[in-house]
Every structure is written in structure tokens, then in C-alpha cells.
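Following this line, the structures themselves.
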Structure 1
Amino acid sequence: MNKKKKEPELLPGAVLEEDCQTAMPVDPIPVVQTEDNDPDDDHEHDVTWTAVPDNADTVGNGLAGWQRKPAPWAVWLERLTLWLERPFNKLTGTPQLNPFYHTGTIAVFLTLVVGLTGFYIFLFYKYGFDESYLSVLRMDDQFIARTVRAIHRYASGALVVTTLLHAYRTLFMERFRGQRWLAWVTGVVLTIIVWLAGVTGYWLVVDTRAQLITDGFVRFLRQIAPSWADGYVVWITRAEISGTSWPIMLILLVVHILLFFVVAYFFYLHIRRLSRAKWMPEMHIVIGAVAVLILVAIFVPLRNLPPATSLHLPDQITLDPLFLFYLPTEGGGAAPWLWGGLFIVTAVALALPWITRDHSTAETAGAKSVGLPLVNIVDDRCTGCTRCALDCPYGALEMVEQPDDKPHKFLAIADPALCVSCGICVGSCNDDAITLGDTPPELLWDAVAMRLTMAKAKAPEQPVRLVFTCDRHAAIGARPYLTQDSPVMVADTAVEVVTVPCVGTLPPDMMVRALKAGASDVQVIGCPPDDCRNREGNLWTERRLLRHRVPRLKRAYANAPITAAWVAPDDFAEALNAPLPVAETPDVEPDYLAARRMFPNISRRSLAILFAMMVLVLLAQVFLTDVPFTSRLAANSAVVRVLVEDPTLPFNRTGAFNLPERPLTLRLEVDGEILAEENYEPATFFSEPVAPFIEDMQIEPGSHHLRLVFVDELAGTTLVLYEADTNLAPGDILRIIYNPLFDTPCKGRDCLQ
């Protein structure tokens, strides 16, 4: 049976026979556009080649102007990262399984897991301080609920880790400038929202950990809006005393769920400018992650803490540094430094796309300008084939219909605001109709031909291999080979390395012309799967060389000596020294086609190593996010908490105001020492709502005499609201509450009876 030939992928409306025919000869001569012969002077992206001098210096500088020059700090960070990743790649032997290359898609997958498991937990959750805590405990009595809850917790922590790793990878690849600013800024905000969602998740359990979160939240409110803090304290105290705390927990749950939906929306914003955004990671990673989460959740269930109490400070909890890193600084002098430092880091991260600049220098009409050149279309040469618009990973190109009197149905239109200067569109065009900046596209081949001629002149007796690589490899592994004057020798072959912005910049015809010009073989060394700085440049090049995507390698050269290596930048030398394919028998040609494949067969050994490493990583996360933590405050202090919700109440018990004639002072005294006081003027005491008197004071453990009194300094009289001797142990909380629910103050457990 004859297999049906697969047609090239084109945009809807484009016809291969009509719209994809080459409009120029094989070796086109630059077109000089004038006002008389400009085919479409309505577009601002038209290019005038007359401004570019035709000399050898222009050839070299033109190609060099396309190269991204990474910042030194970015190169240092990438070298460190590659050193840490190298053992994993060596163990598995399959870079496509490296989870570090899939951090973005893994984060999306984990968000889905968190959402599904969270919905299941929601079905069992009850509302109220006691009811919420007991509903969580009851989940532990059911195997499925207990497991799902653990998966929810562990996936939430893994989501933070993968989000931070993805941000770090984006940082050292410098993928935050230009049109990528939106993805970077939304990613920073997304990380903050994920953290907030995690904190509210811990809060919903209403255990001693949640008690510390509540105390920290009150302190935070006191710093930014004291009146809000007072209102919140009154609200939760009333709810606790009256037993109607379910509205508070319902609101907290709604906030938690809304934060999840905000996270989902920011994921959409994060990838909205990407063409063909990839949502899910490699299927082997998905299956492995699910299996690992289930197994760890079964064998390492969550540990429950005691319930929150208003009578004692938490002695010891288990701390999750991913979400609750701030708790050890609460109540001490380090907290302002921590939050201040985080605020500065966040502000710098948000401003990074604008406060840093690209170190690359482009040539524009003979003048230098900072930044990489952007895409330009040569209208005279565009055949409307739609390939460039299909291949662009960032939607910087679109096809518009032309009038009927034009030779082609479509014309490519560039949006420089969305261009990242990757050059992938240059590699998708066989007609030299696309370029970067004002450099004629022909100069790409001219520069390659010049390098090849010089290499042959320096090693006249040796075969010459032409190696194409990207600027990411050029800054790391290929750098030693670019700084040598004499050709590098590999197995008696001289090697000439040519750097392009991305291997996706190379049309397949470039390799064919190199072989015709005298190269013994051609090698492409690009990034591993899913780790291309420009997302799809390596993938498109591999498919073009395998004849799976247009423009594809000519059929006559399908098995020409053209090879490819898809490796991490620090493996450049290893790829360069890899032996060429050899024929199994003398009458069979070497299989060069197979030597270009990016995705090798995955062995069971590689899968087993991946699974084992995922188990180890998740177990490390589980134990490192369950760290015992003892509150310094609980070990060394006792606390007196006073709430007089309505300071006018002692003067209005019968409904008729007994207006004071002189200023009054409400004081909290411990052993005769004034710890806190508030002054009230007679004229304003009843003329407007009076703020509640709320104090949270630390005192030494032991026996104390406490008084809460109104004092008339002028008359020398006092009105005692509360007076008692008490013995407080470390961590004890003495609550003195005076509100409309009581005729006299209550303390401790009496307030809950």
C-alpha cells in the first residue's frame, strides 16, 4: 500500500502551488526599492538595501550584529545551573526527561492537581473554628480523603518550587526584555499569589500553625491600618465567644478559592503572547509525577497539630519554609528587615525588563545601536506562503490578503513590538524575504561562505567541517572554539564554528550550499528538547532536516553528511567530538538522517532513574517543609490580651449616659506598673464612635497583680473594670474582655462559657 504524502503545514487559505512558489532565483540579487517600483508603500516595515554598503566588512559585522551577547552575570548563573544539571543528564542519558527543562509546564500540571484535589477536600470541609478543625481530623479517618489531602499539600509545595525554578531559568536566559516583559511581570505576580493561596490554605486548618498566622496577620494590619486590625480582632473575638465563627471560615475559604482562580488567570496572561503554548510536560513526567505524589502521600501522610486556642501560645509546630518562612521573625526585630528586603527584591524583579539592557549591538545603516535588530520583510520577495507566520513562536508575523492585482494572495506583515530577534522566521523562508534589521538576508550565506573559505585556506590539506550553533552555546561550551585563530582539529578534520542567533535561523538550503562550497560535512549543535531559549528554534530545525516540516531539506540531500546534536551548552565539546555515523556494511550508506533526531528512544533504565530521582526530590521537599519550630515567645513569655470593645459601656449600663466631666484615662496595670493607657476627652467621649481599647502585652511568667481601670487624674478617683491576682506559666494567654455580651469583664475560659 502506498503511503499518502503528507502536505506541508500552511495557514488556512494558502495554496501550495499558487502561494509558495519561489519568486526569486536561487542566488538572488538584492532588490533596490524606489518610490516608482515599491510594490506596497503602505507598510512601515519595507526595507531599503541601498543604505547597506557592499563590502567584506559589512558581511562580518552584519552577521555579528545578529548575535545576542549575554550579560556576564547571566553566563555565570547558567554555568552554575548546567553544572548542577549535568549529573541528571548523564544518569538518564536522555535530556528530554530532564524536569528542569519542563518547569513551566510542570507548574501548570501541578496547578491542575492542586485544583482537583482542593475541590475534593472542599466536599468534606465544614465552617467554624472548631468545626473546620474537626472536619480536617475526620479526613484522616478515610484513606482516600487522607491521601488526597496530602497530595494537595505536597503538590502545592512543589508548585512553589517549580515556579521559582522556572523564574530562575528565565532569568539567566534573559528572557524578560522586549515583548517578553508581560510573561516576566505576570510570572512575578503569579508567584506572590501562589504564596498567598498557600498561606490561606494553612490558615483554613485552624490549628496552632493557623493561630500563628492569625497573630502575624493582626500585627501586619496594625502596621498598615490600625483601625482595620482593631475591627478584625473585635470580629473574631465576638465570633469565638458567640460560637458563630462559620462566616469567618466561609470568607477565608472563598478567598482561598478566588486566589486559585486568579492563579489560573495569570497563567493565561503569562502565555497569551506565545504561539502554540505548551500546557503539559512530557507524558513520562506527568505519569511519574502522579505516581510519585500518590505513593508519597500514602506512605508519608500529613501530621496534624493541636487546635488553635486563645488561652495558650503555640509551643511547637512544624514549619513549611516555602509558605511560612516569615514566622521565625514574627515578634522580633528581624521582621521589618525581612519584609523590607522582600519588597525591594520584588520591586527590582518587576522593573527588571526596563532597568537592564541588552548588551548586544546592532548595525543599522552603518550606525551602531544598542539591542538586537528586529524582523523586517522584503515585500518584493514574499510569496505569501505563510510559513514564517506559522513558525514564529511569538506571533510577531501575520499574513494579510493582498489586492487581486498582486502576484500572491498573502503578504507577511511584521510587528516589531512582538519580535525577540530569534531569527526563526529567517530560517522558514527560502526566498530571502525576511531579515533582521537592515542587513540583507544574503549576507548570512556570504558570511558563512567567507568563514568556510578562510578555514580551507588555513588547513588546505584537511577536510573542513562546518558547525552551526546558537549564541547560547557560543557563550558557554563553544566559546573556546570561537577565540582560536587556527582551525580546531577533530579526528583529522578542521572545524569551523559559525554562530547564529538560534539554530532555527538556518534554512535547510544553507547546509546544502555549504556542502557544495566544499565542506566535508555539516553539523548543527543546538539546545536540548524544550530548553531552547527561543522555544521552538531547535524543534523546527530538527523537523526541517528530517524533511517533516517546510522548508525541508531537499530530497537529494536527505542522507547527506549533515548531522545534529541537541545537547546542553556545556556538552558542546562532547557533541563536537562525537563520531560520525558509519555504514554497517560496505554496500549501505551511513544513516545521517537518524543522526539528526532530537528525541531518541527512551529506555526503561532512563525511566527508572527519572522515577527514583522524582521520589527523592519530593521526599526531600516533604521533610524540609515539615521542620520542627518552637516559638521563642511561648518559651520565654506570657501574654495579657485586653479587649474593651466599647469604652463607653461602663458609663452606660442603664441606657442613660453618665457623662464624665473631666478627662479619663483607661489603664492596664501589672504589679502597679502601667503597661498601656488611652486618654479620653469628655467632649468627644460620646459625641462619636470610640475606638476599642485593644492591647496585646508580653509579661514575665509568674504571679502578677493585674488591674484594668478608668482613672480621673483631676479628681483622684478610679473606676475598676478588672482586678485580680493570677499566676501565668510560659506561653499562657490571659484574656480580659469587656464587651456588650458581659456586664463584667471575663477572663480566660470564662469568656467561652
Structure 2
Amino acid sequence: MRHSSRSKRFELLSKRDINKETYVEPWPEAGLIVADSPYDPQPSLSITAGAVVEMDGVAKADFDALDRFIVSHALDLGIAEEAMAIPAQEYARMLADINVPREDIARLVAGCTPAKLTDIMRHLNVLEMMMGLSKMRIRRQPANQAHVTNWREHPALLAADAAEAALRGFAEVETTVRVARFAPFNALAILVGTQTGRGGVLTQCSVEEALGLRLAMKGLTSYAETLSVYGTEKTFVDGDDSPWSKAFLASAYASRGVKIRFTSGSGSEALMGRAEQKSMLYLEARCLLVIKGAGSQGVQNGSISCIALPEALPGGVRAVLAENLLAAMLGLEVAAGNDALASHSSIRKAAKLMLQFIPGADFIFSGYSAIPKRDNLFGGGNFDAEDFDDYNVLQRDMQIDGGVQPISEDEALNIRRQAARAIQAVYRELDLPVITDEEVDAATVAHSSDDMPERDIVPDLEAADAFMAGDRDFVAVIQALQNSGFADVADNILEMGRQRIAADYLQPSAIFDADFKVQSAINDPNDYAGPGSGYRPTGPRWAAMQAIPQAKSPEGFVEPHTGAPLSRLVEIGPASKGRQNEILLAVGPAFGRALTTTIGGLAHEDVLKAILSGIAGEGMIARILRVYHSSDCAAIGYVGARLSGSGIGIGLQSRGTAVIHQKDLAPLNNLELFPQSPSLTLATYEAIGRNAARYALGLATVPVAVKIDNGARLRLIVKTALLHRRETDEVDPEKPPQELRFDWEPDL
């Protein structure tokens, strides 16, 4: 039978965030396939007289620019024949085998062609890739990079956000521009901001490559990752580039002491219409060999700004992890993507993150948005400033170092004000457009550009042009800070300049620790070799990760005594079985003594009065007793039912959980159970008393309805556990149930 109306469930599902996104079936001819395109070549390599004459099914005479560059600069021909002879599945098993050292794998993959590298990934599932990344990551301790931008390009806000990001532990901070001419001042703002927050944070401004190099030469930036490479020759040509020009530019940066990473990632060739029917993963393997051949110490890959394209296809997130793993296998520092907004669905974006978060990467994000998505000029941010608490809790939940740490609100306000004042001082000393006290105050407390006053950008742009055209550089910034009382920030920037000369941080996967000591794949290599090995956060680092401001001392949930004992509730001796017209109310051992309120904040005396009122309303009488031998709600109620003359009893724990029991039922069975103690009101307790009486009278009884609060457990489970522990502390297994009465009750 045909129904004209829609399924209400499917109608609801259609409105979920996950269905705001685009999904498409593979189309290999257009490059819309993440792996295993029917047009991908099979792995092969022929060497004659020490020279490659064929690679991946292409003869030397037909090599394109990438093929020529790879065979000339990326392949280790001394190991290539051995490497290519090993089956791809055997490589896959080595990656997942904790007994195979990473050095053995790295030695062999140096001789693998792009098609061979791609074929290895075909044999690995996501879990196995994560195991491989955990082993092949080149630096031992993971780190993280932050994005700091804002739509207004406000210098005080940039400095404040950069300082907070540094204090939170980000090892690198990257900015970019909405208006290209702002580049020098945006770079200046995050330089001053980061070195206020914590010395040694590396910074860059993502702009056109020649301008980026000029900023670096002025000492305003210390690393670059804007050197994009592509997996087809035509895409390179469209960008007016080649592998050789990228290698030359990389050497220009390195010669100035600037750390360099290239950028690649699945989907860029298809996005530019130049995929040549090849899969995204195969083209990325070509990119990675070009990057290695060009001498870069690392790569920013993980689809980056193209992420929505592979995610529209089956297996897209798996392919992103595969490209991260390939980069690590080739000995490259991996800044693992997770930067551009990958999904509207919070579930999907968190699931994607876990593929790099759990095994660890040199940089788990190649740009965690340390500002709100709406201010992120890089494309939104997969996680942003509004997710800081979530991310900190993820680290704490899993004891995984995600490269950051929690800070307090006071710490954030203090460092943000210092950074805003520092950039204000630099602008003043260098005779740049004034940053007012009002702007400093706003930047201190701001969340986004919306919280900042309007700023006339025309004088800023004119000053930025003059700064770039003149001879002032980071030395002038240092002098300005020294003259203004910011000697500590000046010293940090000066030390960054010294480090440029030493150039130790050009080592693979290099970052600075808090003492400006380089931590890299050279002096801190990844030593993961299975359980009990590798990096794990311990000691002070683990303590810092645990110290989220939301965490309370257990004593803060439950005081030793939550109020004065109920002096009006008097024990009158051991309880015995009573009369037929009674309901027996049995309470826990701490009730009215060590504890005097329920978890919902109701006074025990008021709860008793409500239950007794309900019982009396049905014409029954009630007795009260305290059970000492158990703190379990079912056991308390079972004792009440067994001693009740009517055979009906109510069990009541101190935290408020209740049960209506009958003597002929099994101890763990009952007539009605009320486990949602935070939701119970005095009206509920009165209804519980009334229903118990109706059961005793043999009347038709509608169970008491209690609204289910599925969030109560998340809010209150710790308090529940501590209240129950307090109840259990009062258990006396040798003491029989004691009858109680209020002092205003007549003797029975």
C-alpha cells in the first residue's frame, strides 16, 4: 500500500548536519576517485647502467617533468631494485608489525615509486594505517599549529589571540591576509603576540611566495609552508611553476635560516581540472616524492583546503590518513591537515580528527583555528576557539598529547592584555597608526572581530607599504619593545633571530621547547616499537594536560556532612514485623544522619513528609525504619517489604533513589523503581507513597510517571558515586534494622 506522507524519521534525518554536505559517486575520468582508479599505473621500475629507463609503466622518453624530477632527486637507486621486489602487502604488514623498526621501513621505501607507495596503502585499513603512523612519525612528541587571523585584520586582536595560542601550547602560529598589503603588519602582530605568550613559537604569514620570502628576510616570520606542489605536470604549468622552481625557492628560504614545509594534498589536481584520470592518492604519492627530492624537511598534507572534495567520495577520509602515512614513511615532518572546515557534523569532524589525534603526528593540525571560524581567513577551521574545552578534555580522556594544554580565564586575560599593550607600544615607537587604549581593552576580552572597535585601515595600509619598502626589520621591533618596558618580549624575539643564524631548527620536524632548545627528529626521534615504548605524556606534561579548569576536587561535590542530622528522627529500637494496614518506609544507613538532602537538593525531612502524606491519603498508616546492613536500594526496599505487615515496603536511599517493593518478589525485582533521583520532586515522592498504599489495598494502580533526563548521568554521576560512598561508609553489617519515628509522632 502506498503512503502519501513522509516517514517522520527520514524527514528528521534529512535535516541533520551530516546531510548539509555533498556526496558524489566516483568518476575516475574526472579524477573524482580517492584511490584505486582503473587508470592508476601498476608499480614498476627498470634500471639500466645505473639509470632509470622506465617507471610505473612509462618509458624514459615519455617522462613528464615530475617523473624526471623524481628519478633524478627522490629515488634511492641503490636500494630501488630490492625495494620494488618486495610485495606491497609485505610492506603493509611491516607497517602494522610492532617488531619491524621504522628505520627498516624508511630505508626500503626510499626506493619505491609513486605507484608502489600507492599500492602499499591499498592493503591497509584505517586502524592499520594509524598503527603505521604511530611508528613512522619522525619526531617523538606530537605538537600542534594554530591559525590566528581575523576579518578586520586588527593588530591588537591578532597579537592577543597569538599570545593566548602560545600560552595554550601551540608550537607554531600561522596567519594570512584578507588584503595582501596587510601582510607585514599581520606577521608583526603574531610575532609580538606569540613571543609574549611563550618564547620560541615559530610563526609564518601565508601569502604569495615572493612576498613570504621578503617577510622572512625582515625577520617577521620563521617558517613557511606555502610552497604548493601538484601531482601532474599541467597543474604545475598552470601555476607557473615546476619541481625545480619550488626546490630553488625552498633553498632560498633555508639559506636565510627559515624552516620550510611544502604543501600538497588529495583533490587539488581534480579541483583544477588536471587530474589526468588518476586517483587522488596516486597523485599525492607523486607530490610527496617531489617534496622529498626538493629537499624539504616536511609537508603540510591531508587535503588541506580541498578536504570537502575527497570527503564527498567513498573512502575519502581513509585516503587523507594514507597520504599522512606516506609522508611519514618518506621521513618528512607531517603537518596533518585537520585545518579547513571538514564537516557540518560534529560527529564526523571529530571522527576524522581521531585518525591523526590517536596515533599522533608532528603537527596534529596544520592549523587549529585558535579564533572563531567566522574570523578564520584560511577556510573556517575544523576545530576552533569554541572547541578548546572539548579538545582539552579529549586529551585528558585518552591520555593523548594533542599538543596543547588548558589555561585559566585569568591567565588568558593577563597574557592577552600584555600582548595587546606590547603591539601598541611597537606601533607607537615606530610611528605607525595609533592603537588606542580602547582597542587594547577590547582585544583583551574579545572573542572575535565583532568585539573590536572600527579601525581606519587606509593609514594602516599606507604604513604597511612604507614598512615593506623601507629598511626597518625585526631589530627595530626589538628596540621598540626594549624602549617601552617589554624587555622579556624583546629578548624572545632577539633569541628567535639568533636561532635563525644557528639554523638548528632547520632539522626535520624541528620545534622549540620552553627553553629555546630544538626538539626534532634528530635529537628526539620517534622510538615507538609497540606497547611500553614511544612517547606517552607523563609527569609534569600529563599533570598540565589534566588540569582543566572545570575539574573539581571530589570534596567539592559532597561535603562530609550536608547539613545537621535530623534530630527529630529518633531511633526507638530494632524493627519487627507490623500490622496488615501499614506501609513500611525503609531508609538507608546515612539517611538523616551523615546525609540530609537528596542529590536533587530536597531535604530528607520534606521527602519523608511527602511519602507519609501519600500513604495517609489512601487511609494506610506508615512506619519508618533504617537499614544498616546494606546501602543498596533494592536491598533496603526488600527489607521494608519483608517487615511490613501488608507486605508492601518503600526503599529510600539517602541520595533519593526509591523503590516500591513486595515481599513475595525476588530481591532484585520490584513493583516500581525510581532510579532518576535528580528528577524526583516532592510531588513524586507523595505519589510513591500513595501508590504503595494502593498496592497494599489491592487497588488498580497506575505507575508513577517520572520524566527521563538522559543528561542527568553526565552531570551528576560523580556526585552520585560520592553520595553512595558516603552512604556505604555508614553500613554496619552486624546491626539489625532500627525503627524510627519523628518526635512529634505518638507512640504506637
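Using Rg/Rh (Cα atoms, Kirkwood Rh), for residues 76-227 alone for the comparison, can you identify which of 1, 2 gives the largest number?
Details: 1: 1.07; 2: 1.15.
Once Rg/Rh (Cα atoms, Kirkwood Rh), for residues 76-227 alone is tallied for 1, 2, the winner is 2.
Of the structures labelled 1, 2, which one yields 25.5 when mean count of other Cβ atoms within 10 Å over residues 316-323 is computed from its coordinates? Could you put the intermediate results ahead of the total?
Values: 1: 18.8; 2: 25.5.
Clearly, the read-out refers to 2.
Comparing distance in nm of label points 7 Å out along Cα→Cβ at positions 92 and 244 across 1, 2, which structure shows the greatest value?
Looking at the calculated values, the largest one is 1.
Given a value of 31.0 for Kirkwood radius over Cα pairs in Å, point me to the structure among 1, 2 it was derived from. Please report the intermediate quantities before stating the final value.
Working: 1: 31.0; 2: 29.9.
Clearly, the read-out refers to 1.
Rule-based calculations on the coordinates, nothing more; no lab input. This one's a predicted model, so the numbers in the text were calculated from it and none came from an experiment. Cβ atoms are built from the backbone, for glycine too; each structure is taken alone.
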